[in-house]
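**Q** Pasting the structures in now, so scroll down.
Each value in this text was obtained by applying a stated rule to the coordinates, not by laboratory testing. Predicted, not measured: the structure shown is a model, and the values here were computed from it. Cβ atoms are built from the backbone, for glycine too; each structure is taken alone.
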Structure 1
Amino acid sequence: METFLLFVFAFLLYFLPWIVAYRRDHHQCNSIGLLNLFLGWTFLGWVIALVWSVSAVRND
């Protein structure tokens, strides 16, 4: 059970930038998600995605 909870926690932490962008209804949510998916394994890619996800949201 602990292994499963650790896996869920790691999964949520890995996709945190995408989750933040989705919850904020960011206009670049899909792009942030793709960056996070493909480059999130590098710390720099994850940080870039996180910063991008908390950047200003355009109101259309």
Structure 2
Amino acid sequence: MDRLIYLLPCPNCGNHAHRHHILDRQLTRTQCPVCDYLLVTCTRTGKVVEAYAPGIAAR
């Protein structure tokens, strides 16, 4: 499985999060080990596949 991994600030808590570009599945997964933030999106359509952000209220 080909993937690229980047470090970036977590949009939920500001600590270091990891962004994985999973090329063969056309997914991007951003996760934070500190606050348990998770966002999985389709790189082709941009649609959210899965999301979990503790402390952020759903609209």
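**Q** For Cα Rg over 2.2 N^0.38 Å, which structure out of 1, 2 has the highest calculated value?
**A** On the way: 1: 1.18; 2: 1.11.
Sorting by Cα Rg over 2.2 N^0.38 Å in descending order puts 1 first.
**Q** Given a value of 24 for relative contact order in percent (Cα under 8 Å, 6 or more apart), calculated from one of 1, 2, which structure does it belong to? Present the calculation step by step, with values, prior to reporting the outcome.
**A** Numbers: 1: 37; 2: 24.
Clearly, the read-out refers to 2.
**Q** Continuing with the same structure: For which of the structures 1, 2 does the calculation of distance in nm of label points 7 Å out along Cα→Cβ at positions 15 and 31 return 1.4? Spell out each step's value before the answer.
**A** Details: 1: 2.2; 2: 1.4.
The read-out was computed on structure 2.
**Q** Between 1, 2, which one scores greatest on mean count of other Cβ atoms within 10 Å over residues 7-14? Can you show the working numbers first?
**A** Working: 1: 10.8; 2: 13.6.
Evaluating mean count of other Cβ atoms within 10 Å over residues 7-14 on every structure, the highest lands on 2.
**Q** While we're here: Here helix-only ellipticity at 222 nm (-39500 (n - 2.57) for each DSSP H run of 4 or more, over all residues; to 500) was calculated and came to 0; which of the structures 1, 2 was it taken from? Show your work: numbers first, answer last.
**A** Details: 1: -21500; 2: 0.
Checking each candidate, the match is 2.
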